[in-house]
Structures are given as C-alpha cells and as structure tokens.
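**Q** In what follows, structures are represented as structure tokens.
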Structure I
Amino acid sequence: MTSRGAATRYARALFDVALAEGKDLLQTQKDLDDFARLVTGNESLLRVLTNPAIPAARKRGVVELLVARAGSLQPAVVKLLLMLAERDRLVILPELAQAFDARLMDHQKVVKAQIVTAVALPPDRVTALTDGLKRATGRDVQIETRVDATIIGGAVARIGSTVYDGSITRQLERMRETLVGTAE
C-alpha cells in the first residue's frame, strides 16, 4: 500500500472519530498540523522518527515526551500519534496532515483555488473572482494568487484538478493550432 493511501485512511479515521465524539475539528486539525510541522521542521527529530533502524518502542517514547511537552492535544490525535509510532509509520505524518486538511475542507464545503495572472490583482478583482468561483462551484472558495508574467495576460484558475485557462498564451496557442490546421 502506498504511503498516500495509508495517510488518507488514517486521516479519514481520525476525522470520523473526532466528528463522532463531537470534538472541535478545527482544533484537531491544528493539533495534527502543529505536530507534523514540529517533526518536519526539526531535521534531527525527523531523522530519528523516520529511521527504520530505530526501534518503534524508542520512537513511541520520543512521541510520548513530545506530547507531554505540547500540553493539551486532542485525545484522538495523541492516540493516533502513539499508534503511528508503534507501527513505525510516522513517515506518513505530513501526508496524513494534508489528507486531514482536505477532508475537513470537504466537510466544510470549501475549495482552494489558485489564480495565476500576469500582474498582481487588486483586491476588488480578487473578490470578484472569489464570488464567480463560488457561484461556479457552489462552495466557499479560498483563493491563493500568484503572478507569472509568462502568461502575458488573462488568468489561469485551478480548482482541484480542474483548470480554467483564460491566458493570452493559451489563446495564442489555439490560434496557432487553428492556423497550422487550416494550412495543411
């Protein structure tokens, strides 16, 4: 089984448990994200927790110490972290946190959109794009904007795996394809 598949299953289980127990899903997300950032942000800690040569019992001890120092974490998150340590699966922690975030956003009916434009967008245009994408998707939209001068003009919007390419570069490509197609 791939690590992504395992991470998705663990994230789904954590989400379902937190939801069934009436726990604060945002706090569960924060606890998981914070712990994942702690591990990935500390190179020596990451090496210890992901090294297959280090026994799982020692990894569990390290996780127990980190959890104790962290203070108040959601019980389901603590249980999951200890189980990952026992099963020597802490290597999937970053993917697990991403999968949980995606599951929570889906539950909240929120999608992320990336908008790429040739020049920076003024706030009113970002708001207009957000409103348009909200109407198109039927969900709340979180927009992340990026500038890429190579698209010349227009915009490229990516929502999940769907891409809406309204860039001048793509329009020029279509024109070239049409002209080449008619010249043959």
Structure II
Amino acid sequence: MTEKPVRADAHRNRERLLESARQAFSSDEDKVSLEAIARDAGVGIGTLYRHFPTREALVEAVYRAELGRLCDSAAELLALQPADAALRAWMDRFGDYLSAKREMAGALRAVISSGAVTSSQTRAQMSSAVMAVLKAGTSDGTLRGDVRAEDVVASLVGIFLACGQPRQRDQAGRMLDLLMDGLRPR
C-alpha cells in the first residue's frame, strides 16, 4: 500500500507547528499548552492533534527535526569551507543544539523514558554527519585519517557536559579548539 501524498498546506501547517513548538519548549515556561502552540502556528487545536496525537509525539517530532537540522548542517558547512573549518563550525552548532535540548529537558523526559528516542540512535546519526566531514578532511588534508566519528561525538558530549552553561561558552570554545588541534594532521 502506498502512502497518500501530503498536501502542501498540510505540510506547511506541520512545519509551522514544529517551529512554534520548538520555540515554546525552549522558553522558560514550565508547562507549555498545546493550544498556545497551535495558536502561535496559526492553526486550530484539531490540526495540531491530526499531526501530533499526543504531547509526546509533538516533542519527539521537534527533537527529531532539530537533530536532522543539526546533522544536515554538516554537509551545508562542507559545501562552504574546508573540512576542518566546517567541523569546527559544526561543533558550535552542536553546542547550540545541546543548549536547546537542556531547555526542552522537561518535555523530552517522557519521550526518552518511552524509548521513542535513544542516545544510541542520536549518537549514530551525529556520528554519520561527523564521518562525512572527517572523510572530506582526510581527502583535503585538513583532518587526520585515523579519527573515529563516534570518538569526536563522545568528546563533544563531554565538553558540553563540563561547560554547558551559557556563562561557560568561552571555555567550551577553547576546549573545542583544543579538540580541533588534535584532529588536524601532525
């Protein structure tokens, strides 16, 4: 059975809902109402529920969209600059991504506990994006060829666990620069 194509207006509504939800879940509010998300997106609550039958489904979709955006940005950065510069820029985006996830932590807890999102899936997706940059860096001579993408991702997680607060961003940047020094050919 083939899937029915999504109408253009339905696709636009879904994207507006995701953006509205991303902003709402990243705000300082403790409990974000789905009605407010629908209103901010310019749609009715019924439209929200047609796309996302539960709050958890909406949170999961926002999380996956943000993760996809982060991972896709690796190729976009590679198209604009040498691989080492692209990787360093991607590391900053990774920090921004983690900051947004911290702000969404309350909303994400239920999704993570349900098993719909796992750290192994997330790391695998990120490692794939990093691997593309590492391969390009090996080819253009800006990055070492013996580096494993999953090690880079684990290092990034460690840096931002140690220096994840906004006031620590300068220190995180210095640590990222140290990591980059270790990734360049000797």
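**Q** For distance in nm of label points 7 Å out along Cα→Cβ at positions 15 and 119, which structure out of I, II has the highest calculated value?
**A** With respect to distance in nm of label points 7 Å out along Cα→Cβ at positions 15 and 119, the highest-scoring structure among I, II is I.
**Q** Same structure, new question: Figure out for me which of the structures I, II the number 1.03 belongs to, where Rg/Rh (Cα atoms, Kirkwood Rh) was derived from the coordinates.
**A** Traced to structure II.
**Q** Determine which structure produced the value -25000 for helix-only ellipticity at 222 nm (-39500 (n - 2.57) for each DSSP H run of 4 or more, over all residues; to 500), calculated from the coordinates; the candidates are I, II.
**A** It was calculated from structure II.
**Q** Quick check: 0.95 is what I get for FRET efficiency 1/(1 + (r/R0)^6) of positions 23 and 167 (r between Cβ atoms, R0 = 35 Å, to 0.05), calculated from one of I, II. Which structure matches?
**A** This figure was derived from II.
**Q** Could you figure out which one of I, II the value 1.00 for FRET efficiency 1/(1 + (r/R0)^6) of positions 63 and 79 (r between Cβ atoms, R0 = 30 Å, to 0.05) was computed from?
**A** The structure behind it is I.
**Q** Matching task: 10.7 is the computed value of Kirkwood radius over Cα pairs in Å, for residues 47-94 alone. Pick the structure from I, II. Each step should come with its number before you reach the end.
**A** Details: I: 10.7; II: 12.2.
Comparing all candidates, it corresponds to I.
A short reminder: the numbers here are calculations on the coordinates, not readings from a lab. Everything numeric here is computed off the predicted structure, so don't read it as measured data. Cβ atoms are built from the backbone, for glycine too; each structure is taken alone.
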